[in-house]
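Colleague: These notes open a run of structures that come right after.
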Structure 1
Amino acid sequence: MLSPPTHITPVNQPGTYDTRAQQAAVPVLIHYEDGGAVESVLVCTADEIERVRAETTRLAQEHEAAGEVPR
C-alpha cells in the first residue's frame, strides 16, 4: 500500500506549454509520509496557471515585505 503524500515541490526543470491542448506541464516531485518521493507532472489549463502565478506573486511580495532573503 502506498504511503499518503505529504507535499509536492517543483523540480528544477523547465515546464512546457502545449498550444494545441492549451495546457501547461510543470515537473514536480511528490513526497510521501514514508520518506519516498516520485517525479510527476502538474498539468494545468491557462486559467489555472494564471491563478498559480497570481498566488506565487502575492507570496513573493509577502516574503519581500517581511525582509526575508530568497534562498
Structure 2
Amino acid sequence: MNVVLDFNKFSSIDEFHDFIIEEFDLDDSYERDIRSLKELKNSLYSVKFIVIKGGSIVMEMQEIIEKILVSYNY
C-alpha cells in the first residue's frame, strides 16, 4: 500500500496529523507528535510513504517527517 503525503495540501502540522489519523483510522492513543508517528511507522510494515515537500509547514519539520516515514521503506 502506498500513502502519498503531499505537504502542499496541509496548511498546518495539525492538518498533517488529521490526515494520518483519518488515513489509518487511529484512536486517541495517537498523540499527534513525533514519538507517536515513529510508533505508527514501526507498526506499518506493508505501507510505503511517498512524501512531496512544499507548502507552508516549516521545511525542517517536513524533512524530519520524511526521514521517519521513508527511511525504512523497502
Structure 3
Amino acid sequence: MNTAGAQLLTQTEKFLDKAKSSDLTMTGVTAVDFFELVTTLSWGVDRFGDDEPAARRRMIIATAGIFHAVN
C-alpha cells in the first residue's frame, strides 16, 4: 500500500476506535474492512454519478450494519 493509503488506513483505525469506545459500532469491524467498504462505495458513487445527497444515502445504507445511533 502506498503512503497515502497507509495514512488513510491509520486514520480509519482511529475513527473506528473512537466509535467503538462510544458504543457506536459493532465490535467485529476492522479498519481494513471499513476502508475496503468505503473504497467500494467510492467506485459506486463514481460509476452511477451520484450527487452529494445520493452519495450520503449510499453510505448510510452500506454502513447500516456497522454503525448504530445512541438514543
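Here, each number is a calculation from the coordinates, and none is a lab measurement. None of the values given here were measured: they were computed from a predicted structure. Cβ atoms are built from the backbone, for glycine too; each structure is taken alone.
Colleague: Here helix-only ellipticity at 222 nm (-39500 (n - 2.57) for each DSSP H run of 4 or more, over all residues; to 500) was calculated and came to -13500; which of the structures 1, 2, 3 was it taken from?
Modeller: Values: 1: -9500; 2: -13500; 3: -22500.
Corresponding structure: 2.
Colleague: Of the structures labelled 1, 2, 3, which one yields -0.68, -1.01, -1.05, -1.06 when log10 I(q)/I(0) by the Debye sum over Cα atoms at q = 0.15, 0.21, 0.23, 0.24 Å⁻¹ is computed from its coordinates?
Modeller: 1
Colleague: Follow-up question, since we're still on this one. Quick check on the output: 0.50 is FRET efficiency 1/(1 + (r/R0)^6) of positions 3 and 19 (r between Cβ atoms, R0 = 25 Å, to 0.05), derived from one of 1, 2, 3. Which one produced it?
Modeller: Details: 1: 0.10; 2: 1.00; 3: 0.50.
Attributed to the structure labelled 3.
Colleague: State the single structure among 1, 2, 3 that was used to calculate relative contact order in percent (Cα under 8 Å, 6 or more apart), giving 48.
Modeller: Working: 1: 24; 2: 48; 3: 37.
Derived from 2, not from the others.
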